[in-house]
Structure 1
């Protein structure tokens, strides 16, 4: 079966739901077509010209990137400019570009979790809450013969998960009636005759983020031409989501020692250190990219040190004033998303004939002398 850009986009969106992204963030399809055939996918941090050249040389059909290719509106596509050349090359070689940015930062298991895992801090929590998933009650009426198949389909789509329990449903037996009209091809019964079927009213909880996916999965598993179902909003809310993570080191260490650990964990030549090198640190906060505006939240949550990139001069002074240490290993440490996202996509694409690879081009613009 042919794999398309749309098929891969479905996988990416399942990992990093678009609705999690900050308002105005330039996520989604930047170049290409959802209908283009895909044999090879390359995951990249940035879409620069040398990354596109790498994709061309490697016969890549789709680039899944973290940083947007087109962030500010283009007034022209001048092929003498770098941006124009990039777009021209992508179109000429039929390479599509899909972006998952702040939605990949925020999602559970996303960039900020990847950064914490790279530091060896496993038990961590959200640093800055940005929202919570609404919950809905999905009710599907299914013949008894297909009850188990439907329950499995819903669970595999992410519905009916409460804590560490899956397949959570409530089931009420009953009798369904229907009369197939002209033009129908009923699974049970004949046209013009009233049919009575032993059915089950299956109820389950579904987060808003996967509601459409759950209904689609139920429809595919349901034997009827027309599936009867109801959707009700719930007063309770689901899982919280947000930016950044905070956790604890197994053992206290000095800020100087921890800075060295950060340097080695992210394989960077140097880090910028803000604070007393001899200070003991235990509670660690991480925000991938530019986390300047979240220093107050980090301090309020009890962080001894905040790791983030692009720290401004005045932000550093403010952090010193409030007693918050900071370590700036650079924006480029978000490159951990390349190998980790490839693993996540490969696990979800076991039934899809496509190759996933990471970009090997180093897009760090800074050099240390």
Structure 2
């Protein structure tokens, strides 16, 4: 079968060994904000994936939403990520950096005491983030952000530009823009989070403007063949809701198609009782975007294979299964049973629950 999970695929100018993706998953093991040897081992263990996308990596301190997540804006952080990319490449893997600015989804404890920024002066309601309180995680409510000025917008675009340069220096094969799950770019896209009345607010075209301009910054550095974008049309995470997600996100796909980027990565709703992404949306997405589409959320091998055969996806990401199955690609290929993850060790801590999951014997 030509498009099975194990057939190679061309992603831009990269040839990937299979169509199984390890998506970005926050693990909060970077106590000093730098990727480290423990994280390098974790990613290298999973280098069988056709593509690894790193955990969300903040482009500035103001872009940090949670304690102990890694950044990519200082020389030490670049060197930390070089440990990771060298380890993945030594195993024959490919890895993109997910570039992240959380916008309003944070607390001054994580931003050096600075008030967060967003598209609008509107807090993320009923959203908590975790902070480091005397080396222990503590969940606190987000705070009211200030609306970004034009100078702020230009400054953040420049930070994304620099982060892409830093990702290349760190040895990443490409970058993915985190425009999903209620973070900063998503706060511009979704109508209920964007209350602006300038050229960045109001119409769908205006709300997508910041997305397009940030993508232009990344393409200018790494080239369109090495840029992906993650979107979450229907998740409503972290307080962002769009009044017409079908229209908004098909228009986003058309915009990204015009930029010629390598892929769109759709984060689908993945909690147990949530509805599936409408099939009509997947059909329209396929018509709107010519390059690679990655789908993520609630996929098992059978459902993933069906998505490939239907043409809705070119690659499929498996999140939690990759946490507890470092050899997930082999397990799927040989139909070996999967190990369940321990939810108690997802965030923070040490090697336990990160690098100590066994391969199948």
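I have 3.1 for distance in nm of label points 7 Å out along Cα→Cβ at positions 195 and 227, calculated from one of the structures 1, 2. Which structure is it? Clearly, the read-out refers to 2. Tell me which structure, out of 1, 2, gives 14, 45, 30, 10, 2, 0 once P(r) over Cα pairs in 10 Å bins from 0, in percent, for residues 235-346 alone is calculated. Source structure for this number: 1. One of 1, 2 was used to compute P(r) over Cα pairs in 10 Å bins from 0, in percent, and the answer was 5, 20, 25, 23, 16, 8, 3, 1, 0. Which one was it? Value 5, 20, 25, 23, 16, 8, 3, 1, 0 for P(r) over Cα pairs in 10 Å bins from 0, in percent corresponds to 1 out of 1, 2.
Taking 20 as the value of relative contact order in percent (Cα under 8 Å, 6 or more apart) derived from one of the structures shown (1, 2), identify that structure. Source structure for this number: 1.
Supply the structure label, taken from 1, 2, corresponding to FRET efficiency 1/(1 + (r/R0)^6) of positions 43 and 115 (r between Cβ atoms, R0 = 41 Å, to 0.05) with the calculated value 1.00. Value 1.00 for FRET efficiency 1/(1 + (r/R0)^6) of positions 43 and 115 (r between Cβ atoms, R0 = 41 Å, to 0.05) corresponds to 1 out of 1, 2.
State the single structure among 1, 2 that was used to calculate FRET efficiency 1/(1 + (r/R0)^6) of positions 291 and 331 (r between Cβ atoms, R0 = 35 Å, to 0.05), giving 0.75. Working through the options, I get structure 2. If distance in nm of label points 7 Å out along Cα→Cβ at positions 139 and 283 is computed to be 4.0, which of 1, 2 is the source? It traces back to 2.
No lab work stands behind these numbers, since they all come straight from the coordinates. Computed from a predicted structure; not experimentally measured. Cβ atoms are built from the backbone, for glycine too; each structure is taken alone.
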